[in-house]
Structure I
Amino acid sequence: MPSFSIPLTGLEADSIALNTIANNLSNMNTTAYKAQSASFSDLFYQQIGTAGSGDQLQQGAGTQVASISSNFTSGSTNSTGKSTDVALNGSGFFVVQGNGATQYTRAGNFSLDPSGNLITQSGQRVMGYPATNGAVNTNAPLTAINIPVGQVERPRATSTMALTANLDASAAVGAQMPGQITLYDSLGVSHLASVTFTKTSANNWGYSVAMPYSDLVPPVVPPLPVPATVQLASGSLSFDSQGALVSVTPSIGPVVLPGTAAVPIASPALADNAAPLTFSWQVFDSSQSGLISQVAAASGVAKTNQDGYMSGQYQSFAIDSKGVISATFDNGQQSVIGQMAVASVANEQGLSRVGGNSFAATGASGQPSIGAAGSAGRGTIQGGALEQSNVDISTEFSNLIIAQRAFEANSKAITTFDTVTQETINMIR
């Protein structure tokens, strides 16, 4: 009988709405959970006649759940300070993979597995773009993000060095100004090189670069007197009347002028069996000004710079707003190890919830477009933070009261029809 089937459809729809609200409330503290809401629509209609005007007389068959939509607005962001916690500010999803299936999530409460892979709470691997020699290749296929926990960064041999210094223009001929700089070989062993400047005439100075004898395998063999140092390079520097460096003339090789190559320097074989040091001395900066000046002030080296470093043990990692992941080592160096991928979806409502804070693409959602954070409308990434659930408790309580009243009303309709039916049955007794 329609008198019973109609309110039964209402009870069924109201039950789904109550379950949806209950699910929202139970996930109030679920990281990046997106609230859902049930929408109803009426069922088909039966024509039972026409009015005198010809208008149709239609009787409805009840209601049904037309859709359960998700609210994909961003939840509030709380700072946690944990490097494995990541929040998305704006649209998009993290790309995760497990058991060969690719899924998408907003929940950035990640952790590390024993192999250093960044994983979700359910064990799926977080995917991103690989980096080679510190450069991220966003055209490469996605790969699991791996943090180099417990790994040692390889050393880098010095290839360039520079000194910012002043040579006293008022110094007497023969005056010297010593300087030192630490260089690194291919094994990461440090070598303290000395650079000595000697005034030869007005506006002209000589230079000598040397290393300790004990660090090298030089052509000086006992029983000859063993020197303290072995000279690697020498030459002269010329300054103009304003005290600016004009040219550097190595003892061997072409004159170095602004805009030309730096002074090349090479060492003999090293005692630690590393590759011989081969580096260049940058005497002019990017604006072609000399890094060494000659004015009437005390001689001295203001700072030194070189690009080599020793090996380093992994310490920590950090993620920037573009999702670029940089590892820090105890030698003070940072290395880019990858970049998190972010997926954008044309129809987010078409995504299928698969549990574990994850979504799967469907025909309705369309194939997600994957790229870098902050590009093509994708949100940016905040490291050391988590997105909270966007469930609004006051809204859910209001919806709960409305759904409860609707359920009670449909229940009352059934009891009313039951009474009417009983009275009808009693009429024939």
Structure II
Amino acid sequence: MSAYPARTSENLAALCAADGEFRLAARFWNGGMRLRLGETLLGVTLANGAPRAGDPGRQGAGVIDLAAPQEAWDALLAATPLRFVNDIAPLVMAGQMALEGDPVVYAQYYPAVMRAIELLRPPRSSGAVPPPVAAGRFDSPVGRYVHLQLGGADYRVYFEEAGAGIPLLLQHTAGCHGAQWRHLFERPEITDHFRLIAYDLPFHGKSLPPVGPQWWASEYRLTAAFLRTIPVTLASVLKLDRPVFMGCSVGGLLALDLARHHAEVFRAVISVEGALKVDADLEALSALWHPQVSNEYKARMMDSLMSPTSPEAYRKETSHVYAAGWPPAFLGDLHYYLADYDLRAEAANIDTGRTAVHILNGEYDWSGSIEHGQAAHAAIAGSTWAAMPGVGHFPMSENPDAFVRHLLPILETIKSR
């Protein structure tokens, strides 16, 4: 008991009231939360976002009720939780924690509930962040637009580049944009040998929708056929000679997809958080694009995929990009990630003699997990695989120093090959 800063409703309510992050996440909330830690109940009621101690009632309006055995809470509330027990999202999805309440209310106030749970943990360091750079300094990448003909329409695609040498195309994660790769642009050990090109998918970041098609009148869904054409067309238009492709999450799956279907284009692919197939119920994620749920839900859920040991400032930056995206983009991208992509029957046909395949998976990633990466490595003869301890689903942005340590040996292999 003494390892926790609060184990009473009164202490939890006081912690929430004093915390700026909780107050922002709980704004306008009328209802409350019930945290059932085995036989112990922590209850907090909320009136227009203001917390006070007290049981809001199990069936009350606006109430989120979470219950799990004491040992599950002990794991969740550790100062540094282990993988898959660092957040309520994977626990609920795995059936290890019972959730009661309106699913829309849960999505609306999941960020507040997770912040309250964080306040119950023993304090720990937020992680070191490099000091600020000199005022007026320019970062390395230069950005511009290129027009690509994709599916019979003209797409104005934004990309940033820096460095010289072997071209290296960088694909961001679902619902995000190329800013995730910003740290790599400032690494001379990489840019002295590779020309980094990070692009924003259409409808993402600075890549606007196409002019002409009435895209606003139909649901956005990213398909495998369309997605594969983007890096292939970009490599052709930019006249890249057998580039390397590196992608994370959606991009990590795309890396393996390209190795199978476009080996003539790419000399190597680096699949970050890659898998042969990711199984999840896409319909169960409909709150990611619900008119009563803001982008804060998806942003905070991304925190559940990251390592608690990654620097806090970089984790929050990674989440911020999700909060700033076009609302339908994330769920639409997951159509490729969860429904359209399945390489289980095709993986054995990948020829790593033509296109080298390298796979990396972060320890805390419960989506493209270590186990997913191991299965892909086993199915693709001649591929390489490594686990990345202490990082999660977004290693290049949540903990770039750790990521670069794993990436450099792969780039060295590509250079020598």
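The numbers here are math on the coordinates, done by the rules we state, and not lab data. Keep in mind that what you see is a predicted model, and the values were worked out from it rather than measured. Cβ atoms are built from the backbone, for glycine too; each structure is taken alone.
Assorted remarks:
- In this comparison of I, II, the computed figure 0.00 for FRET efficiency 1/(1 + (r/R0)^6) of positions 165 and 389 (r between Cβ atoms, R0 = 25 Å, to 0.05) is attributed to I.
- A value of 68, 49, 29 for Cα extents along the principal axes in Å, for residues 125-332 alone, calculated from one of I, II, originates in structure I.
- Structure (I, II) behind the derived value 9.0 of distance in nm of label points 7 Å out along Cα→Cβ at positions 45 and 293: I
- Origin of the value 37, 25, 13, where semi-axes √(5λ) of the Cα gyration tensor in Å, for residues 93-204 alone was derived from one of I, II: II
- Value 14, calculated as relative contact order in percent (Cα under 8 Å, 6 or more apart), assigned to which of I, II: II
- Parent structure of the calculated result 80, 21, 17, given that semi-axes √(5λ) of the Cα gyration tensor in Å is the read-out and I, II the choices: I
- For distance in nm of label points 7 Å out along Cα→Cβ at positions 109 and 373, the highest value in the series I, II is held by structure II.
- Source structure (of I, II) for helix-only ellipticity at 222 nm (-39500 (n - 2.57) for each DSSP H run of 4 or more, over all residues; to 500), computed value -5000: I
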